[in-house]
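Heads up, there are several structures right after this.
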Structure I
Amino acid sequence: MSTNFTHDPILSGPVEWVRRHSETIRQYGSVLDLACGRGRHTRFLLEQGYKVTAIDRDVSQLSIAQETDNLKIIEHDLEGSARWPFVAKAFDGIVAVNYLSRPLFPKIIDGLAHNGILIYQTFAIGNAKYGKPRNPDFLLRENELLDAFAQRLTVVEFHQGYIEKPSPAIVQRICCINQN
């Protein structure tokens, strides 16, 4: 079970966690924007010079009109399909914000190239006090991102708890590097 809860991308722009850690991705590298929504991180990453693959089950809300040499758009239901649409070790960076699909965690790890960077932020237990999501199935348990990624990736930074922007929420966020 998973979900993608996003704030208005036009108003909020990229989250601070992505802005801060995106510079650690190999310059001009390939980046997957997982569950890209309206494309706030896709736009930001393109502006930084990355080659971006934007994937979501519905790309009609993507506020980028068309593919370019640096942008590939894929409409694919990541949860409804048993098929992961990417080859292993394909990306220099993977960005996932406000999206949770626990069965994809191993595929995300496998999708990172050597020295690839994972930048992940989503909602955690306690968020119901501030808004959606409230369903515990869509909220990370304490240290869950650490448990999911730290055994195979090197943790650069981890945070769990309250954030003020883009709106008050309880989140977990992790930035890791694949040194394998």
Structure II
Amino acid sequence: MSPLCSELRHELLARARRAISEAASGAPAARSESNYDVHGEMARGVFVTLHRGGRLRGCVGQIEASGPLGEIVERCAIAAAEEDPRFAPVKPGEVAELEIEISLLSPLEPIAPAAIEVGRHGLVVERGMQRGLLLPQVATERHWQWQRFIEETCVKAGLERDAWRNPATRTFAFTTEVFSEAEDG
């Protein structure tokens, strides 16, 4: 996964902010064209994380790409602002206080639990229809070791903490390219 240039990072952050602002105000979403989408940048999974006052305010994404990256970022930004079940929808007065962070995901790869590198890998645990995902920064921020990280990913999937030990449970890792408005300056 090759990193994005700063111009494209800036464009994605601006598209996310515009989409959130329009959604919060009830304005119809404006379709924005982008050189980025026209040039067909490699499709990637995306998560958009919102912080307000240093605290999580929403995080929604999709593991697989389903269209141009700019459009996926816009959809995930709106969903993070309006659909994260842990939070009430973002109000128009909050938008200016939000800090937006975008995580671009590499493709998922099966991983043996002992090979998990905290701070490098994000995790997906799945069994049957149950699936949970945690971004790499979650384990780093909470100072978890690999075993706690995989246990918490199991819990996120709605499974028992030690579900990763069950042969029917599959574990995947991914890496991310993370950028935010704080870095974009």
> So Cα extents along the principal axes in Å, computed for just one structure, reads 48, 36, 30; which one of I, II is that?
Replying inline: II
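Supply the structure label, taken from I, II, corresponding to helix-only ellipticity at 222 nm (-39500 (n - 2.57) for each DSSP H run of 4 or more, over all residues; to 500) with the calculated value -4000. Let's see the in-between values first.
Working: I: -4000; II: -9500.
It must be structure I, since only it matches.
Out of I, II, which has the highest value for distance in nm of label points 7 Å out along Cα→Cβ at positions 133 and 157? Please report the intermediate quantities before stating the final value.
Working: I: 2.5; II: 1.4.
Once distance in nm of label points 7 Å out along Cα→Cβ at positions 133 and 157 is worked out for each structure, I has the highest.
Using FRET efficiency 1/(1 + (r/R0)^6) of positions 69 and 125 (r between Cβ atoms, R0 = 35 Å, to 0.05), single out the structure from I, II with the greatest value.
Values: I: 0.25; II: 0.85.
When FRET efficiency 1/(1 + (r/R0)^6) of positions 69 and 125 (r between Cβ atoms, R0 = 35 Å, to 0.05) is calculated for I, II, structure II comes out on top.
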> With Rg/Rh (Cα atoms, Kirkwood Rh), for residues 21-100 alone computed per structure, which member of I, II shows the largest figure?
Replying inline: II
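Among I, II, considering only distance in nm of label points 7 Å out along Cα→Cβ at positions 117 and 141, which has the greatest calculated value?
On the way: I: 3.1; II: 2.2.
Structure I comes out on top.
Read-outs: derived from the displayed coordinates by stated rules, not from any lab. Remember, predicted model here, so these are calculated numbers, not experimental data. Cβ atoms are built from the backbone, for glycine too; each structure is taken alone.
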